[in-house]
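Every number here is computed from the coordinates shown, using simple stated rules; none is lab data. Because the structure is a prediction, the values reported are computed rather than measured. Cβ atoms are built from the backbone, for glycine too; each structure is taken alone.
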Structure I
Amino acid sequence: MLVATANLSPGAYDVTLPDKLSVLEAGEHRMLSFETPGRLEAVAAEGRPIDAGLKVAWLDAALERTRVRQAELQLRDARSQLQRIAGLKRSQVASEKAHDDAITAVGLRESELDAAREQLERKTLRAPFDGVIAEILADPGEVVGVGTPIATLMKLDALMLSVGVPGYQVGRVREGAEVAVSVPALPGERFLGVVDRVAPAAASGRHLFEVEILVPNAHGKLRPGMSARAAIVTSMLEGVIVAPLEAVVERGGRRTVFLIEEGRAQAVDVGDAPLHGDHVLIAIGDGSVALVVRGQHGLQDGTVVRVDNTVLRAADAGP
C-alpha cells in the first residue's frame, strides 16, 4: 500500500490551555485617607513612584508640633528633677518616696511625649507599600475628614490578570504554573506570568473558575487597563512529537496514528494526547520516527507499505 510520511524528532513541549483574554489590573491598589481630620497642607504629585513609608500627604500640624515641643521640655525638666533628687537621696537628704515620685513623673512625661508624637504622626499620610500615586482626590487647602479619600496608590511592579477557566479545564491548572502573556498594545513582546490563585468554586451562574495570574512588570511596560491574552501551561512533556491532526485516524472511538518500521505500518494509540493548535502531542520517547500523513485511513497494524512521498505530493497537487 502506498503512503507518504513525515520524519519527526521528539522534543520537549509545554501544553497550554487556549488563550484567555482579560484586562490587566494593579497587583495591589489602595485608597488612602487620614485617621484624623484637618486642613490638607500638601500632597505628592500624581504619577510619582513612591517607596513604602514615604509621605503621600500631610495636614496642617502646627498645634501638634507645639504640643510635642512642650512635652519634650516637660520631660527634660522631669529628668533634671530626677537627677537632682537622686543626688540628694545618695546624700540621705531626699527620701525614698521623693525619689520614687520623681521616677513616676519621668515615666508620665515620657508617656505624654509619646502620645504627642503619635498625634503629630497621624497628620502625615504615608505609603503602605512601594507603588505609584495613580490619582489625587483632594487638593491642598481643603478641610478633610476621617476617611476622606486623598489619593490612590497602585503597586505596579507586578500586575494581576484574572481569567475565567471552564470546569472541564480548571483541573489541569495548578498554582505556580507558568503563563505566557501577550499584550496587543505591545506586539511581538511576551511576558512570563505565574498562576497565583485558583478559585475553589465557580463564579455564581457562570460555571467559570477565576484564575489569578501574577505578571512581573520590572521594566514598567505593562499598565493597568491593558487587554492581555494568557496561555496557561498545564504540563511540560518530554519525548513527544507534534503530529498534524490529519494524521490521526478515528476508529471505534479511539484515536490512532501509524508509524513505519521496516516497511510495515505500526498502529500507535494516542488516547487523550493533548492538542497543540491544529496538532496533537504524542509521547514517543527517543529517536526520530516516520509518521504516516497520507494513506493512513486504509491501514491496519502490520500492513506492508511502500513510501513514496513524491508520487503522493504530485497526486495531491491535482492536474
Structure II
Amino acid sequence: MEVAFETYGELEEGGENAIWVCHALTGDAHPASHGEEDRPGWWEGMVGPGLPLDTRKWFIVCSNVLGSCYGTTGPASPHPGDGLPYGFRFPLITVGDIVRVQRELARYLGIRRLALVVGGSLGAMQALEWALSAPAMVERVLALAGPFASSPQAIAWNEVGRQAILLDLERGGTGARGMAIARMLAMITYRSGDEFRMRFGREEVDPSLGEPHPFRLQYQVESYLHHQGEKLVRRFHPLSYLYLTRAMDDFDLGRHGEEAWEKARRGGVKIMAAGIDTDILYPAAEVRELVLRLKQRGIPAVYEEIQSIHGHDAFLIEKEATGALFAKALSM
C-alpha cells in the first residue's frame, strides 16, 4: 500500500506537537503551499508561519485518504497481481479503514500524541473516528460540518450521484460524464440557496453561445454547475468518488461499542463540533445532535457555529471564522 502525505513544520522531540489535518471528499494531501512558488492548497491561508495552524509551533500532517486518487492506494491504483487498475476489485472501505492507515502513518512519523485532529465534512468524520478508535493518541478534535452518522437525506444525494456514474459505466463510458453530473448535484448541497440567489439570481447566459438547442444552457446557475462538474472530471477519478461517498454513507459513530466509548472517556479526548447555519448537507441541527450524543456518552464536547451565506463549504471559505475555531479548539 502507498500513502501520499505532506508535512509542515518540525516534530519536536517526544512527538507531541503534531496536528493532523483531514481533507474532504475530493481533497488531497496539500492543504497549503510550501512557498511562494508552490501551488495553492485547498486550505490556503490556514497552514503556515503565523497562520491559524502555525508551523513555527506545530508539526502539521495531511495525508491523502485510502481510496482516493492522489497518491494513496485506491481503485485506480495498479493491482499487485496483474498491474492493471483495481477497479471494482478494490474492497469497500470505511472511515475507520481510512483512519487506521493514518494511524500507521502517524507511528511511522514518530508522532506519539496529536494535539489536534481537524477536518470538515468527510474530514470531520475522520477526526471523530480518530477520537473513538485511538483516544490515547488524540488530545483534541475539531469536527467541522460533520454528523454523528450520515443521515438518510445525505445518503440519498450520494446515491443519485453514484447512479449517474454507474449508468455511464454500464453504457460503455469512463464514468467521467456521470461524475460531472454527480458533482453538479453535490454542489447544490455544498452551497446555500441564498448564495445562489445573490450570485446568480435569474440571470441568463449569452444566447449566442453554444449549440442551438431547446435545452441549451439558459441560466447562469446552470453554467456554474456544468463548470464545476467539468473541473472535477479533469482532476478526480469516478471510482474514487463511488468508494468514498459510500464510506461517508456508512459513517456512524453509534457502531462503536461501549468498550470504545469507555476508552475515549478514560483518554480524556475533548471534542469541538462546529455547524454552519446555512448547511443543507449536514445541517447545524445534526451537528448540535452530535454534541448532545457525545455528552450523553460522557465525552467532553462543545458546539460552535459558523454564520455564513456559503452553506456547507463555509468551512473552506470563511477563513477568519474557521481560524478562530482552531484557536478555541487548541485552548480546550
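Here distance in nm of label points 7 Å out along Cα→Cβ at positions 3 and 35 is compared for structures I, II. The highest value is that of I. The value 28 for relative contact order in percent (Cα under 8 Å, 6 or more apart) was derived from one model only; which of I, II is it? Structure I accounts for this read-out. Each of structures I, II was scored by Rg/Rh (Cα atoms, Kirkwood Rh), for residues 51-194 alone; the highest score is held by I. When distance in nm of label points 7 Å out along Cα→Cβ at positions 75 and 251 is computed for each of I, II, the one that comes out at 1.9 is II. Once distance in nm of label points 7 Å out along Cα→Cβ at positions 19 and 155 is computed for every structure in I, II, the highest value turns out to be that of II.
Here mean count of other Cβ atoms within 10 Å over residues 67-74 is compared for structures I, II. The highest value is that of II. Taking distance in nm of label points 7 Å out along Cα→Cβ at positions 11 and 187 as the criterion, the largest value within structures I, II is that of II. As an exercise: mean count of other Cβ atoms within 10 Å over residues 219-226, calculated from one structure in I, II, equals 13.8. Which structure is it? The read-out comes from structure I. 20.1, 66 is what came out when Rg and Dmax of the Cα atoms in Å was calculated for one structure; which of I, II is it? Only structure II yields this read-out.
Taking helix-only ellipticity at 222 nm (-39500 (n - 2.57) for each DSSP H run of 4 or more, over all residues; to 500) from the coordinates of each of I, II, which one would give -12500? The correct label is II. When distance in nm of label points 7 Å out along Cα→Cβ at positions 179 and 275 is computed across structures I, II, the figure 2.2 traces back to I.
Can you tell which of I, II yields 19.6 when mean count of other Cβ atoms within 10 Å over residues 99-106 is derived from it? Only one of I, II returns 19.6 for mean count of other Cβ atoms within 10 Å over residues 99-106, namely II.
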